[in-house]
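Following are the structures in question.
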Structure P
Amino acid sequence: MPELRRDPLTGRWISYAPERAKRPVEMGEKAPPLIDDPGKCPFCPGKEHILMPAVIVLTRSDSGLKFLKEEGDERIKDWIVKIIPNLYPAFTVNDTIKMGEEMKEARGHHEVMIDTPQHDADPWKMTVDQIYFSLLTVRERLKELESYQYVKFAGFGKNHGPNSGGSLRHPHTHVFATPITPEIIEIEAKRLRKGKCLLCDWVKEVSGSRGIISTENFMAICPWASREPYEILIAPKDHLRRFIDLDDRRLMELSSILSTIYKALNMVLDNPSFNLVLHTAAKDVDDFHWHLELIPRILMPMVVDIGIGIHVNTVYPEKAAEDLRAAIEKL
């Protein structure tokens, strides 16, 4: 018998219906294949000249790591991570907002971070250092984007696999900045401010049936009202508003917990498509508790999801967390 739950963080309704997992139609069977030919991949080393100049490049120097920027025809060959303008952007510096008959400027940015030079470095194959280098680079870029007066919100998100919206196998991440505050951030901010912070309370639940992994500064759980099977929420244990305020030590710790989660997820779901997205404070949000949402793309959306906004999930979060904990124990 289905069970309804309401997410206290967003207010969205979830219907848990495990029996629907017996349906023959799931995502993946008809998904378009990813471009998976290193010889044709534009993100692989040796193709730098066909890309637009990178807005930021992480490379090595005699004194350690350093950030550079490409100009004109100059291209840096020995890069570790780089961020380039998106060829098909959702936001640009030439955008406008139309409110009735009124038009006004709405400048934004949409970029692509090439996470690593390694073409086949799926998330569960990446080393902790590789994940750390990508997080280090995106943190640096988000700091710069947030410094622009016209930017209200800056974040990042990863598409992995054909069912996630991705088109290339080569590991990459979308980086974006908008002149508006996304509604989901506004909704979460309001609900987080009601009394005690919800996420601070959820830190205590990491030792419960929905907990996955806990480190000194971070925790990961399956949310009580997960939209998709094996959905995961990763958050700092301390009440931190912005991802960009993480120091290098905590960034490395986050890289380690992500590495563990990726490996466990792959062990349970066998090369799943997923989205990973950052929720962090916008400039006009006074208080927040930043977090990452990892959402596997397993189920095909149905009429209830699309038509009336009630997500149907076939796996209870308690069962998902149990499976992920068991996988972690085997790593």
Structure Q
Amino acid sequence: MTGLSVNNLLGIKDLQVEDIQSIFETADNFKEVINRPIKKVPSLREITVANLFFENSTRTKLSFELAEKRLSADVINFASSSSSVSKGESLIDTVNNILAMKVDMVVMRHPKPGAPHFLAQHVEASIINAGDGTHEHPTQALLDAYSMRERVGDVQGKKVVIIGDILHSRVALSNIFCLQKLGAEVMVCGPATLIPKWIESLGVAVSTDLREALNWCDVANVLRIQLERQELPYFPSLREYTMQYGLSRALLEGLGKEIVIMHPGPINRGVEITSDLADSPHSIILEQVQNGVAVRMAVLYLLAGKIERNPA
């Protein structure tokens, strides 16, 4: 298995195409491992990983923790709400205290864009960005592209539309970077108020017409409306949003073509997607969850190899 060209996974923007392919090939091997009766391998037995989540998370945190334990790493879990951060301790002090416990890798989610990059400049541990504000969420983009590759084959040349709250989504930005590196065509679709003005500068198409976007694409990645990040009303009501941009099985089956449906979760059922579509054969949402563990195992394994070759 080939190593990565980077010592940290801060964003998809930093990865080479070869890095992404190496992660996918390694994830293929780990997917076989997690489908065995004994799901554990000793690959990270000498490695200690700290999960630092300064923002609420269920799926990503559990996925990383499971990936770490499948690789036999020692795991430290940290939540800012129950730590000295709530007493005013700085990010650097918090991390340095954790590193004093001889931590090799840090998986971090933080509400401020750029926090993992700041950390990587100040500590010697390998940093994995598990989501920084509305900036990037690289492992989500990797598992999305990996799941797509599994269902539709080579991502190159495929047409992928990202639907929903593009403005507040770190998943959208990482997906755009990842899909373009792999040779896919990308469109974003949603209300004009939820599409950043600068998005076209990334080389993506833009549509505010859901049916037009669905007729164009091979794969639709549906994002949830992130009300917790919206300080202003960006559309009149959830009901109106659902009427214009909600996906249903009836809508898809009326197109007369096969489309793969994805969703990074958590799903707002009945808002951006109906239950009958989320649970239908069109959907690969559960595959995304399973693949998330294999892809994160691959990222941890490949970065840990860099630590072993280049000790601090």
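Only the coordinates and a few stated rules stand behind these numbers; no lab work does. In this text the structure is predicted, and so the values were computed from the model without any measurement. Cβ atoms are built from the backbone, for glycine too; each structure is taken alone.
Points to keep in mind about this one:
- Test item: mean count of other Cβ atoms within 10 Å over residues 96-103 calculated as 8.2, pick one of P, Q: P
- For mean projected area of the Cα convex hull in nm², for residues 248-303 alone computed as 4.5, the structure of P, Q it came from: Q
- Which of P, Q yields -12000 [helix-only ellipticity at 222 nm (-39500 (n - 2.57) for each DSSP H run of 4 or more, over all residues; to 500), calculated]: Q
- Computed 16.0 for mean projected area of the Cα convex hull in nm² - originating structure among P, Q: Q
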